[in-house]
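The structures considered in this document are given below.
A short reminder: the numbers here are calculations on the coordinates, not readings from a lab. No experiment lies behind these values; they were computed from the predicted model shown. Cβ atoms are built from the backbone, for glycine too; each structure is taken alone.
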Structure I
Amino acid sequence: MTKRCVLYARVSSVDQHVETQLYDLRQFAAQRGFEVVAEYTDQGVSGARARRPGLDAMLVDARRRKFNVVLVAAFDRLARSTKHFLTVVDELDELGIEFVSHRENIDTTGAMGRMFLTVLGAISELERSMIVERIKAGMRRRKLEGYPLGRQPLDVDHPALVRDRLHGMSLTKVAKKYGVSRASVVRFVRLAKQRQAAEFAAMPIPGQEHAVVECG
């Protein structure tokens, strides 16, 4: 009997594309002889978040017994923390649903698969914790050395930027010249126009500076 499977893909940035993962998973499912009945995706969502629209929808359908197998590109696509990862896999296991990771070539049908999932999940969480700790250590060092933390304000010649843009320089060229984003150029020009309009509105009307109201 052909097993019904679903694909789950996640990327943490909106600039990335889940289609890259889905393409490989479709081929993998075909090689295994699985029937793909649904695809669930989360784009621009961190794996550290336990609640995700795509993942939540997949789990709801899992509880309705709509499929037998879950395929992912790599187990860290499902979750970053060992606790959350094993919570999801345990629920799938209780529902009689297999979990298969393409990159690690691991499924949860046997004891060895479960053991590898636990070990690899712990390694992934440890690696992430080490990265966070290195970032914090770097921030502490900068603070001790007297360097400012966080994103520093750009030293931009706003009048010149606005002038170049209003004189016909393209949006892309202005952004490149002043080292800012195209959206920032649009915002700076809009704010300059608003200030100019406000200043114009506040100017007195010629001939009314010394107007006298006569009362009769």
Structure II
Amino acid sequence: MQFDLIMGLAAAGIALGIMEGIRPGPLLTMVIRETLTGGWSAGARAAAAPIFTDGPLIVVSVLLSGWVAKQPTLLFMISVLGAGFLVWFGVDCFRIEPPDPDIGQQEVTGSFRRGVITNLLNPNVYVFWFLIGGPLMASAADEEPLAPVAYALSFLISIIIVKMSIAYFFDRTRGSLSPKAYRVALGICGFGMLAFASGFAYQAYELLPEAF
């Protein structure tokens, strides 16, 4: 058993998990949106999405990373679906009313489902695992079968903890937000989602000549 390789990939997984957790993206925007709407529990449920999105992709990417990288049509379809979904949720951010401080926090359901769908339709997730994470784990598996497991687990745990921590921060400041500040925060989330949707649409546009 090569402990140095296992620990090295585990450290890489933690570092990448922290960076991916902090880096602005559709899932982080969704986590903030759900936290502002339904509190930390809603944000935490959305933050847990990588368990059911990245988890299966980790296994599939090791086996199919080389094939997917050569399928522009598949990447094109993922980009188009992701752009449409983010536009829908981005617009929805501008329709949410500030909570009434006299009746307490709004009960929000479906946060985990929305987080899962957001991550499933995020092209960057597929690009990361099929073009970076998958090949890295596949090459390490030839030398030490436990190394990819250490990498995957450390990455998932790190990214979820970071996003839950961000949700906690927004939940702590949520109670002191005025209705105007609340609308501004949600508006920023809305514009963020629309910006990401534009990026995904442009990515689909670039893939168009290769896809068809």
Structure III
Amino acid sequence: MAMNQRTKIVVVGGGGHAKVVISILKKLKTFDILGYTDLKDNGPILGAPFLGTDDILKDLKRQRVALSGIIGLGAVRVSDKRKQLWNMLIREGLDLPVVVSPAAVVNEDVSIGQGTVVLDGAVINSGSRIGRNCVINTNSTVEHDCEIGDHAHVASGATLGGGVKVGENSMVGAGATVIQYVSICPECMVGAGTVVIKDISEPGIYVENPARKLR
């Protein structure tokens, strides 16, 4: 695809997760990365320049008929920050593309919502439905017929068995396992390495094997 046909995109966030997102955008070769926004200038990130704070997005959109954004803020806990950024990008009129690493596996009959990022080595199997603004992180597995709510995060190396449901704005931590057909309600944090063997119906932080509520 010629350079002038590439999708102009801004990465919102300038930390470690943003670096991974920028790397994937470069590999896809269908995006023209204008740069990143953050609270401070972290210097060029893999060649992407600092554009300013999020306040600059309004001006950038005014200058272009079409402008896309992708959220480069990761999460290690349950937070509304990614949802807030999502709402800001929608309000400013930016498009939010689905970004799937060429090193990920997305099988037939899978739907993925706007603004979701699927990272290297992730596997999403047939029949699964992934919401908007989700992170399906490095080497995670989403088995068949799962349902992932908006703004949820399946962290690196996590495994969701077939038919698992993860509620909006929940996080399944690194290396955690959720066995088949278990449901996790919204606003839950499943800690790293935790094993979930039955439904979680109350928001909170869950740890250990089998999972128990920490608070």
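Thinking of I, II, III, which structure, once Cα extents along the principal axes in Å, for residues 88-167 alone is computed, gives back 37, 25, 22?
Considering all the candidates, the number was obtained from III.
Just checking, which of I, II, III has the largest value of FRET efficiency 1/(1 + (r/R0)^6) of positions 64 and 136 (r between Cβ atoms, R0 = 35 Å, to 0.05)?
Greatest value across I, II, III: structure II.
Now for a different question. Given 39, 31, 20 as the derived value for Cα extents along the principal axes in Å, for residues 56-127 alone, which of the supplied structures I, II, III does it correspond to?
The read-out was computed on structure III.
I've got another one for you. So if we calculate relative contact order in percent (Cα under 8 Å, 6 or more apart) for every structure here (I, II, III), which label has the highest result? Walk me through the intermediate numbers first.
Values: I: 14; II: 45; III: 11.
Largest calculated value belongs to II.
If helix-only ellipticity at 222 nm (-39500 (n - 2.57) for each DSSP H run of 4 or more, over all residues; to 500) is calculated from each of I, II, III, which structure is the one that comes out at -17000?
Source structure: I.
Hey, another quick one. I, II, III: which one has Kirkwood radius over Cα pairs in Å, as calculated, at 18.0?
It traces back to II.
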